[in-house]
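Colleague: These are the structures, in C-alpha cells.
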Structure P
Amino acid sequence: MKHSRLVLQFLTLLVALLSLGGCMRDPEKVKRRYLENGNKYMAQGKYKEAALMYRNAIRRDQKFGEAYAQLGDAELRRGDVRAAVGAYRRAVELLPNSEESAGKLADIYLAAYSMQKDRNSPLLNEVRDLAETLLKKDANSYHGLRLRGFMAVSESKSAEAIEYFRKADAVRPKQPELIFALAQLLTQDNQWLEAEKLAQKIVQDTPHYVPVYDFLALQYLRRQQPAEAEATVLKKVANNPTVVEFKLQLAGFYRGMQKKDQSEQIIQKVMADNPNDPAVFRKVGDFFVRLRELDRATQVYTDSLKRFPAEKTSFRLRAAQVKVAQGKPQDALAIVEEALAEDPKSNDALTLRASLQLQYGGKEKQQAAINDLQTLLSRTPSNAVVRYNLARAYHSRGDLDAARVQYLEAIKLAPTFAASHLGLGQVYLAKRDFGKAIGEADEALKADPANAAARVIRINALTNSGNLAQARTDSAAYLKEKPDSPDLQFQVAVIDFIDGHLKEAEATFRSLRSRFQSDPRLTFAIAEVMIRTNRQTEALKFLQDELTKSPNNAELRLAVANTALRIGQGDVAEAEYRQLVDKDPKNTDLYMRLGETLRKKGQIQASIEVLKKGQQLAPTNPAANLQLALTLDIAGMKRESLPLYEAVVKVDPDNAVALNNLAFMYAEDGKDLDQALTYAQRAKAKLPNNEDVADTMAWIYIKKQLNDNAITILKDLTSRQPKNPTYHHHMGVALFQKGNKAAAKQSLQTALSLKPAKDEENKIRELLAKVG
C-alpha cells in the first residue's frame, strides 16, 4: 500500500509538472502572467518591480501593446519620463483602437512644452499629430478633442479652446482635470460665474481633487469675497479630514485674515490630535517657518526634541536651518555639532555642516567641509548632490581640476541637474576653455531654458572667445525677456568694454553701481575704464577713496596695489602689498606681487628675499619658482635659477619661458644638448614667433656645431631685430665656427656697438681676440 501510494503521489506530481511545463512553454500564457504580476506590483506601488515584469512580457512578445502601455505608466510613476515616452509611443503604434496611451503621451508633451519659451516647439507638432490621428479614427475621441482644445489654448484661441473642451466633456463627463482646465479658461475669458459653477461641481463630484479648492479660494479673495474663500478652505479640510497640511493651510488663511485666535485653535488641535506623530510636529514647525515666525518655529522644534528623542537629529537640523534664516550661522553650526555628537552617522547632519562651513566658514573651514563631503561620498557614492557639493568645495578652494572631476561625476549620475552644468561651466571659464563652457551652459539651458546664470556663462564664454557678435545677439535676446537683469546688463557692458565702446561701458557700470554699491566687480570695472581712457591717476584715487571707506577690505586694497604697480607708482604699491602680507603671511601670490614691485623699483636683492619667502611657502608652485628664477637671472645668479627652472618644468611641462631658459642654460654649459634641443622645440611649439626662443635654438645648434642651421635662424633674427646685441653676438660665434672670420668679426663688432650687458661684452671681446 505504501508503495502504491508513493507511485500515486509521484504520478500526481508528474502530471502537475507536465501541466506546468506546458504552461511555461505557451508564450501567450507566459507574457500574460508577466503582465498580471506587473499589475499586482503596480497596485502595491512597487513601480520598479512592475516595470521589470512588463519588460519581461515584452521580451516574450515585441508587439505586446498592453505591456508597453502599462510600462509607460510604471516608468512615469518612477519619474523616468524619457522611458515612459518611449513606451507610450510604442503602445500608440500597437494599440490603434485605444486612445489612453496617446492621451498620456500628449500630456507629457504638453507639460514639457509649458516649461519652454519657444512657442513653436516641435513638441506642439507631436501633440497636434496625436490629436489628428485620434480624431481621424473617431471624430468624438475624448483625448482628440481635449488635445485640440489645448492646441487652441497654445495659439491664444480661447473661444475655440472652450468649444473643444465642452465637446470633450460631453463625450466623457465628470473628468476633473478637463473641467478644471475649462473653468480656468472661462475665468481668463471673463466668464467667472460659469467657471465658478464648474469648479463647485468638481468639488461636489470629486471632493478629493485638491487643485480646485485653491483655485476657488484665490478667485474669491481676488473678488473681495472672504466668506466664500473661508467656506472653500473649510470644505477642503472637511472633505480631506486626514490631511494635516490642509488644516495648517486653514490656520494660515485665518492668520492672513487677522483671525489669530482661530488659527491658534487649529494649530493646537492638530498637535493635540497627533501627540505621538513626529511628522505632524515637523509640519507645524515648517508652517511657522513659511510664515517667517521663526522664533515660534524654533520653539516647536525644540519642544519636539524632548517629546520625540528618536527624532532628535531631524528636529535639531530644522532648528539649525532657522538660525541660518535668522542670520546666525555660527549658532546653526553649534546645533549641528550637537546633532553629530549624538548621531555621528547622520548623513543629513554631515551635509548641513559641510554646507555651513562652505558658505560661512571662510578659507579655514574649506578643508573641514571637504572632509565631511568625502565621508558622505564614501557612504553614498551615487548621490549626485553630494558630488556636486564636493565639487563646489574644491571650486571655492581654487582646485579646479578636482572640482571638474566631481562636477562630471555628478552629471553622470544626474544629467539634467542644471547646477552641476553651471559649476562645470564656471570651471571651464576659469581654465579659459570657452568652447566647453558654452557647451555646459547650453546643457543647463536645456534643463532650465530661463536660467540666468547659464545665460551669463554662455555670454561670458562667447565674449572671451572673441565672438562678440554672437555675445551681443544673445545678450539682446535675453534682455528682452529680463530687461532689469543686472547680470545681463553687466555682461553687455563688458562686451562694450572689449569692443572699445568705453563711454557706454562706463555709463552702464556706473548705473549698476548706483544700485549695487557693495558689488566689487563694478568698482574694479569703472577703475579699469579710467585706466583705458588715460585717467590712470583718477583711477588710483577712485580706488583709494573706496579703500578709505572700507579699510579692512583686502580685495579692494589689492586692487589699489595692483593699479599702483600698473601705472608706475611703486612706492604706493609696495606699501599696500606689505600691509596685505602682514595680514595674510601665508599667501604666496602676495609675496610674488611684492617681489615684482621691488624688482621694478630696481631693488633686486630685496625682491629676491621676498620671492624666496613666497617660494618657501609653496615649493612646487610653478609661478613662484619661475618668478624667483627670472629675478635671480637678472641678478646674474644663474646657478641658483637653474634648479628652479627644472622644478617649473617638472610641474608644468608646457611652460614655454621655463623651457626656453632651461634649454639655453643647458646649451651654455654644454650639458645634455639633445635634451636642451627638446626643451627648445617644445618652447617653440608654444611660442612659434618668439625671437628669444628662436635664438635659443640657434645657440643650441652652435653648441652642436650645426652652424648652417644656426646661421639660417640668426639671419632672420638680426634682420627683424637689428639692434639686439645678443643676436649679432651669436651670429658672430656661428660664423667663426664655420671659418668665416671676416663676417664673424663684422657681426661681433656690431654686437659691441649695441652696448651689450657687461658679461656678454667680455665674451664678445674674448672671441674678437681669437678672430684677430
Structure Q
Amino acid sequence: MRPSSSSMHLLGLALRHANLPALSAWPERLQALAEGRLPPLPDAQRLPEPAGHLGQYGVPPIYRPSIHRLQLHLLELADAALAQAEAAGVPLDREHCDVLFVTALGLNRSFENEARISALRWAAEAWADEPQAAELLGAWRDRLEQDFVASSHDKVGEMASAMAARIAGHFRLRGRVLALEAQEHGALEALRSAATGLEQGRAGQVLIVAAQTLDSPLWQRHPVSAAQWREAACALLLGSNRQAEGALARLRLDAGEAGTAMGLELRLDDQPLDLQALGGYTHAVQPLLGLALAAQLPRQATLLGRDGAGQAWRLGLEPPQAAPAPAWAEPAAVAVLACGAAFGSTRGSAAYWQALREPGHGFRALDPQRHQSALFLDPRATHAMAYYIDRASHAALPAELEGSGAVRELARHAAAELWAQPGLEGEADTAPLLVLCASTLTLPGERQAGARALLPRLLAILAELGAATGWAEPLRQRLAEGLARRIEAAGVAPELERLAASDIARAAADGRPARVLAVEAACASSMAALDLALDALRGGEVERVLVLGVELPVNVSDLLMCSAQRMLAPGLMASFGVEAAGFTPGDGAGAVLLTRADLAARRGQPVLARLLAAGASTDGKSLIAPNVAGQTRAMRRAFAQLEAQGLMPSALQFVETHGTGTLIGDEVETRSLAEVYAGCAQDLALGALKSKFGHCFAAAGMASLIKILLALRHEQLPPNHFERPLKPELGWPAHGFDPLLQARDWPRRPDRRRRAGLNAFGTGGINYHLLLEEA
C-alpha cells in the first residue's frame, strides 16, 4: 500500500512549448485566463527549431543524422535546468544523479528508419512483374539510403534511452539512466519513481526530461481533438527533502480524493484552471506542463488526476522546507514468487531449463518469408539495406503473427505460465499490482504506422528518382501507383493503446487492475525494470510487481541496422572466445512476480529466490563502448547496500555474465569481474547464456535471472556452450573463474547460502549488477 505522502524538492526547471517557448511568457497567459481574456493558442503545433547545434554537446558529425530531432532540445533544456540549480547555490550530485526520459507515441528517427526499410520491401512486392525489377529496386534502394541518410549508427540512434544517456554522458551524471512510457501517465510514473529513489537514498538527485512530439500519426486518433495537440519538452531537476536551499518549491505527492475526476486538473488557490486552454494538450508531458506553470506563480498550486489503474493522486507545490535525513536501513529482501519463460524456440520454464542443460545452441536458419532473406540477405552486406547472418535464435510463431502481434504473443505466453503457478491465489491475488514491461518503446506496429504515414514523402522521393534517371512517364506513374497501393494494403493500425509498449504490460496483468509502465534501458532494460520494482516494493507503493522483459530482435529492421554497425557475429557468437566478433540475436520473453519477502512469509507462499540488492551506474567510454570503472561502480554499489550484513563478493558461487561476444565487451567485462571478484571466491562459476540463446536485447536480463532461478530450483549450474575456445588473454583461470565447461552441482548446504550475481549492461554505458540468494 502506498505511503500517505512522498515529497521532494524542485531544484531546476526548463520548458519549451510549440507556442510559448519561454517560461517567462506563461504568467501573463495565466493572468489572462483568470481575468477571462485568454486569447486562443496560435495554430503552430510543433516545436520551433533549437538555436544551438549538437556539436556543442560533443555529438560527432557521423552520429548526428541518426539522432531524433528532439535530442538537441533535451540537451539544451537539461543544460538550463542544471544551470538554474547551480546559479541558486544548489550543489549538483553528479555521482548519484539519475536521468529519466519520458515520451510516448514514438520518435521521428524510428519511423524514418522503418520507412526506408519497408519502402524497399513494399516496392519489391509491388514491382515484382516489372521486366527490370532488379534494376529498379537497386536504384530505389540507393535513393532511400541517400534521402533517409542511412547510417551505421541508426540502431543506437533510435533508442529512447540513448537520448537520456547522451545527457548523462555530457553532464557527467553517473546514476541510473532509463526511458519510460505510460502514455498520458508517463510523467506521473516518472515523478513517483524519482520520489521513491530519493527517499530510499538510491539517488541523490533526479533529472526528468520529457517530450511529446507529433511525429507519429497516432496522435490524430486520440479522443482529444487534433487541434488541441501541441509539442512540448521540459527538464526538471529534483532533489530530496533535505535539499531545500536554493529550491524552487517542495513537491508533495499524495493519494487523491475519491471524487477526483478523470483527466488532469490544475488548481491555483483552490480555483480550477483549464490547463488545455492555457497550453493545449501535450499528452505525456501534460502533468509536467501543469507543474512548470504552477511553479511560476507565488500562489498555492495543486495538480489532480488519476493514474493508469484509476487511482486518484494529488501533487501539491509548497514553499521549500528542509526535512531531516531518514535513518539508514538496509534494503528489505524481495521474494520471487513465480516465473514464466519463452526464449528462442522454447516455451515454458521446463523447456528452457532442458535446453540450458543440453549441449549445443538454439540457433537455427532464418525463415525466408518472415526474414525476407531473398531481398535482404547478403553475406558481404556492402550497403545499409542488407544483413549478413543466416541463423539466429528466433521464436517459432504462426505466419500470421507479425510485428507487435508476435511481441504480444510471446509476452502473453510468459505471463500466462507465471499466473498459472500455484500459490498465487487468495489474499495475494487481490493485492495492488504494478506491471513493468522492459521493451523497446516503439513496437513494430507503431513503427509500421509511422512508416506508412510517410507515404507522401516516399512518393516525392520516387518522383525525383524517376525524373533524375529519365524513366518514362508511364513507368513512373505505374511504379508510384503500385507502391501506394501496396502501402495502403498494409492495413490500418489497431487502436492507439494496443500499439504502445505499456499495453503489453497491461495485457500481462491478465485482467487484474494494475498500473503499467514500459521501461527501456537498451540491453539492460530488464534489470532497469527490476530495479524500479525493488524500489516500489520497498517504498510501500504496491505489494506485488510483475516484471516482464520482451523483445524480438530477429526481425528485418533490427537485422539490417545491427548489420550496418557490424554488431552481429559473421558466424555464430562466441562469447569470451578467440574469435569473438559480435553477437547473434535471439527472440525472448520472461516474467517474474515479486513481493516483499516478509509478506510472502506471512502468507506462506512458496518463494523461488530472494533478491537482495541491485547496483546501477551510467559511465561508458563512449555511447557504444563499455567502461571498466562504470561496470565496477555498479557492482560495488550493489554490495554497499548489504554492508550491514557483511556480505562480500566471496559469498557468491556464481555470476551470470552479460557476455555479448564482442571483442571489447568481453575484455572489459572480464576486467571488471576480476577487479571485484578475483581472489574473493574459489572457483567462481561464470555463466554465458547468450552463446546458447543469443542476445534478447531488452529481455536479456530476464533470461539471465530466470536461468539462475531454475539453477537454484534444480540445484545445478548448467554448462556453458562456447562456440570457440576461450580467449587465453582474458585470463579466466588466473582469476579463479570456472567457465562451466560441464554442469556443476549446486546443492543446498547447511553451512552456507547459495548466492549469485547477474550483469546487465546497455548501450550508453548503462550498467546493472543484481545480487540474489536462495529462498
Structure R
Amino acid sequence: MNNYKKLSIAFSFFILLFYGEIAINIACGPEPDPYDYYVSYFHNDIQGDTYAAFSFTDLSFLYSEDEPQKESQINCDEWAQYLGGDVKATDVFSVMYRADNKTDSLISAWRTKKSITLPDTLKDNTFLQAIAKHKSAFDYYLFAKDCEEASAYAYDMWDPAPRDTTSMDSLAEKAIKRLKKVKRDEFLRLRYAYQAARMYHYSARYEKCLAVYEDYIEPLSYRSAVRGWALALKAGALRWLGDKEQAAFLFSKVFESNPERRIQAYKNYHYIDVSTPSVLALAKSKEEQAVIWSIEGFNNPSLNLHTLDTVYKLAPTSVLNGVLLIREMNKLEGYLNESPLSNDVYGYRNYYYGSDSLQLKAKSYADSLFRFSLHLASDKKYREPAFATIAAAYISWMQGENKRAFDLLQQLNPEHLSPKLQDQYRITELLVQASNIKKGDNFNPNALVPALKWLDEKCIVERKDKVDSFYGQKDLRFSRTTRHFYQSLLAPKYLALQDTAMAAILMVKGDLEWNHSHTRDSLFKYSSSETINFWRQQLTPTSLLRIKTLKENTPKDGLTEYLVKVLPALPNDDYYELLGTGYLRTHEYDKAVAAFDKLSPNYKFWVASDWYGSSEDAALHADPFLTTINDYPKAYADRGLNKKEFAEQMAMWQRKIKSNPKNAAKYYFAMANGVYQTGIFGNSWYLISYSWSHLDAYVSGTNYYDDDYKHAKQAIIWYEKARSLSKDVNFKATCTFMLAKCEQKKYGYRSVNDYYSSHNYGEPDPLWLFSMKNKYFVELEKYYKGTVFYNQALGECSYLSDFISARSK
C-alpha cells in the first residue's frame, strides 16, 4: 500500500476520533472508558490500587489521574498524631483545607481575642482546641495559610500579570527565621523548611531552593511525607538548572516513596525526557533500578517482556512485578480476546490488532508470558505466587488451552487467597467452564448458574456506589467483566450452536449494569447499543417467536430459567415492530401486516432523518417502488410509506400475481423495485434497516437479511421473472438494466480496511473492473440497444457508458 493510502487511512481514523469527541461533548455524556475498548476479564487492581493509575490503556497517557493516596489526608493524619490527645484528622482537614479566607481571618482574630465566638461548625473542633494551647503550631498554621495564598496563581491569558515573587521570597526568608526558633520541634522545623523551599521554587530562585533543602531538610532524621514533597521541589529545581538526569532520578525516588505524589513524579520524570541508562547510572541499589525500569515500562504500550524480566531480576519481591505482569496480560487481551458481536465490520480492530503478523507475534508472546508467570509462581520469591499461577491459568485460557488452565487452578485453594485473588480465581474458573459449551461436548451449561449469580451480584454491588459517578466509570471492573462474559463469550457460544434466541437473551442479560436499577417496561429502553443492534440485525422471525415462547413458557432447567427473567413482558411494541420488520426481510408480507396490526393504536414508526437538515425537512420519505437509473443521490420525496403500508402493498401484489396473472410481470417488477429500494443502495432502506452508513456499501454482509439489503438477491429473482413474462422490449430493457445494477451489488469487501488496501492509488477500482464484466450489460447492448430506456440509461449511467466505450475500442 503506497503512502497515499496510508495517509488516507490515518486521516480517516483521525476524523473518526475527532468527531467522536465532539459528539460526546455535545451529548454531555461521559467520556469513553479507556479500559473498555477491548475485551478484558483480568482485573488490573488485583495487586492493589497503589499503581492502578499505570494500568494499561492505549487511549490516554494514564489510566487514571487520581493519586493512589490523598496528600491532604496524609498531612492531616500527621498533624493529628503530632498534636496527640483526641485530635481528629477530620477536624484538621475541615480547618486546614476547607476554611476560606473569611474563616481564616476569624480564626486568627479568635486566637488573640477570646471574646470572639467561633461558629458552631468550629467551636468543638479538636484541631483548633489543640493549637490554641500550642503557640508554635498555631503560628505555623497561620503562616502556612499565608504561603498558600501567595502560591495560588490563576493565570489569565488576557491579563498575564507576573507572579508576586517578592512576596514569596519574603515568606521564604521568614520561614527560615522561624525554623531556627523551633530547633527542637522537627515536625514544625521540617514544615517551615518545606515552605521556604516551596516559595523559592515558585519564585524561580532555584539555587536558594536547593540550599534550603541541603541545609535544613536533608540533615533532619524526622520521618514524614513532607520529606518526599521537598525532594520533589529539589528535583524540579535541578531540572530547571539543567541537571536533568539527577532530576529524573530524584523524581523516581519520589515516585516510589510518596504514593500521594506518584502520578506527579511520573509525569515530571517523562517530561524531562532523558535516556534510561543515564538515570540508571545514578541508582545506588537494585531496588532503585527496578523502580526506574518500571517507570519506563509503564510508558511502553508495546508488548514488553524485557522490562518485566529485568525488574524481576532486580527486585523479585517487589509488587511492581505483579503490576507489570498485569499490564502485559491486558495488552495481550487486545489481541487474543475477541468480541465477535461488536459489529467491527469497518475493520478498526482488524487494522490495529488483526493482521496475521500481529496475531502471530501476540501468540508467540503469550507463550513467553506464560513461561514467565510459571517461573514467578515456582520461584517463590514473589510475595504472592498464587497470583502468578492464576495469571498462567488465564493466559492458558486465552490460548485455548482449557485443560492446562483447569489443572493450574486446581493447584490453588481459593479459600487461602486474598479477596481480590479469590475473585480473579472465580472469574478465570468461570471462563474455563464456559469455554466447554460447544457442539458435541457433554458439559451441562446449568452448572454455570451458581457462578453467574455470584458474578451478577458482584456487578450489582459495584454499581450501587458508582452508577452515577462520572469519574467512577474506570473502577467498574465487575460491570465490564459481566457484560463481556455474557455478550462476548456466552452469546457467541450459543450463536455457534445456532441458538440465536438464547444469544439474544444473553445480550440483554449482559446489560446487567443497568438492569438492576431500572424496571424493563420496554425491550430496548435500558439496553446498550450492542444489544439493540444484535436484536435488530440478527433475529429472524423464527428466533423472535422462540423468545416469546421461552418467556411465556420458561423451562425449569436452571440456566434458561435464570436468563429469561431479565426480559420484559412480551409481547410489546418493540417486539411486534421487530417481528414485522423480520417478516419484511423474509418477504412474508401477510405475516408482517399481522404483526404490525398488534402495535399500539398510536404507534409511530421510526423515520430516518437527514442529520444536516432543518427540523422541518429532516425526515426522509421515499417511494420504494421507484425505478432509478442512479443510486446516488437518493431520490427522496415529501411523502413515503411506513413499514405497515409497505407490507400491505407488497402483500397485495403477491395476491394479484395469482389473481391477475396477465399483469404478473408488472407486479413482479414493482416487488423487485420494492426489494431493491429497501437495500442500502435504495431510497427506502429504513423500511428493513435501522441504520445506514455509506461504508456498509463496501463490505460484504453478515446479517441474515443482507442477501437483499446488500446484494439484492430476491430482486434479481423477481426482475428475471418480470422480464420473462413480458413481451414489451422497452420493459425488458428496463428489467435488464435493473438486473445489471443488482449484479454489481454482488461485489463486496471483507472490511473497509480491505477496501482501502485493495488497490494502489491511480489504479482502477476493483469494483469498477468487476462492473466492466457485468453479464447484463452484455445482454443490454446485444438485445435492447435501440430501446428508449437503453438510450436514457446510456446517457445517465457512467458504468454502462464506460462498458460500451471499452467494447467499442
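Colleague: If distance in nm of label points 7 Å out along Cα→Cβ at positions 38 and 230 computes to 1.0, which of P, Q, R did it come from? Don't jump to the answer; show the numbers that get you there.
Modeller: On the way: P: 5.3; Q: 1.0; R: 4.5.
Going label by label, the one that fits is Q.
Colleague: Tell me which of P, Q, R gives 5.4 when you compute distance in nm of label points 7 Å out along Cα→Cβ at positions 534 and 662.
Modeller: Computed on structure R.
Colleague: Sticking with this structure for a sec: Of structures P, Q, R, which gives -26000 when helix-only ellipticity at 222 nm (-39500 (n - 2.57) for each DSSP H run of 4 or more, over all residues; to 500) is computed from the coordinates?
Modeller: Only one of P, Q, R returns -26000 for helix-only ellipticity at 222 nm (-39500 (n - 2.57) for each DSSP H run of 4 or more, over all residues; to 500), namely P.
Colleague: Who wins on Cα Rg over 2.2 N^0.38 Å among P, Q, R, i.e. which is largest?
Modeller: Once Cα Rg over 2.2 N^0.38 Å is worked out for each structure, P has the highest.
Colleague: To continue, here is another question. Given that relative contact order in percent (Cα under 8 Å, 6 or more apart), derived from a single structure, equals 9, which label among P, Q, R identifies that structure?
Modeller: Details: P: 3; Q: 16; R: 9.
The read-out was computed on structure R.
No value in this document is a laboratory result; all are computed from the given coordinates. All figures in this text were calculated on a predicted structure; none of them were measured in a lab. Cβ atoms are built from the backbone, for glycine too; each structure is taken alone.
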